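Student: Before anything else, here is the set of structures, which you'll find just below.
None of the figures in this text is laboratory data; all of them are computed from the coordinates on show. Predicted model, so just to flag it, every value in this text is computed and none were measured. Cβ atoms are built from the backbone, for glycine too; each structure is taken alone.
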Structure 1
């Protein structure tokens, strides 16, 4: 996500928060649509096309050292980090019950409960609240599906992957969105 897109996303969120009839759930749902579309577009139109279909370049978690494309999960995290630099009103992350990178596992009870919920209940999202430190947050978890064959192959063949049976369309984890309530 570009720095300009972060400002647009932040401004959109501020406008949503200014409208009294927009619930935290609806705001989270709208944010999810944006970050999910960006992730799917990058996975399909860039990574899948350039690495698997046209075989022009590789994608790697060590993309800088290997002159490769960043992985979709890395691009997602880069955007989330830019947003975190701009605001503390909301945050988003990509987590999994079966992460390749252990730092991408659930870190709170709400994250774990939400990830289990979206994995076990196809088509459903998870909504709840949690307190982190002295701040209350609305928490939403949305299923993150394998949207490209490149994603499936990478997860199935990665040396640190806890699973090797992923298929296109499988729930691989979840997008976690937090909105500060206090």
Structure 2
């Protein structure tokens, strides 16, 4: 992939864009957010979803490389479900509802995953970050978005939703995936 000058970040989520734009600010790449209404395949694995969506987005934009992110929360007690389907689960039952559903299990451990897929029309490059943690008994915190208020990373007494963005971005799975992307861009 030739040195990137411009990159489309395909997402309708302002918070994701803020976090990614901040992490890539020093890269000298013109990052532009584009909200596209694309079909999204349904799979537990965020990498499968992100790569498929990146290919679909490129077909629509077809001039500059695209960056797509997908996230997932895999519950250990549920053998990795809901994974990348988390947004649909939360849309149906909400954060508090997911906490209550998990009350039937003793094991509240979860693995949060972020996958970034960079696609230039020829090659997909995948950057993954994962954080071990647990789902809390109820939502806590006012920061963040999505499931941040119910995910408590291992080693911390608070949820992502209780952490200011700057603190979360030092330890989150998105920060890990972005670190891999940043290193790749610097090596190019």
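Student: Thinking of 1, 2, which structure, once distance in nm of label points 7 Å out along Cα→Cβ at positions 31 and 71 is computed, gives back 1.5? Intermediate results must be reported in sequence, preceding the final value.
Tutor: On the way: 1: 2.4; 2: 1.5.
Checking each candidate, the match is 2.
Student: For structures 1, 2, which has the highest computed value of distance in nm of label points 7 Å out along Cα→Cβ at positions 63 and 119?
Tutor: 1
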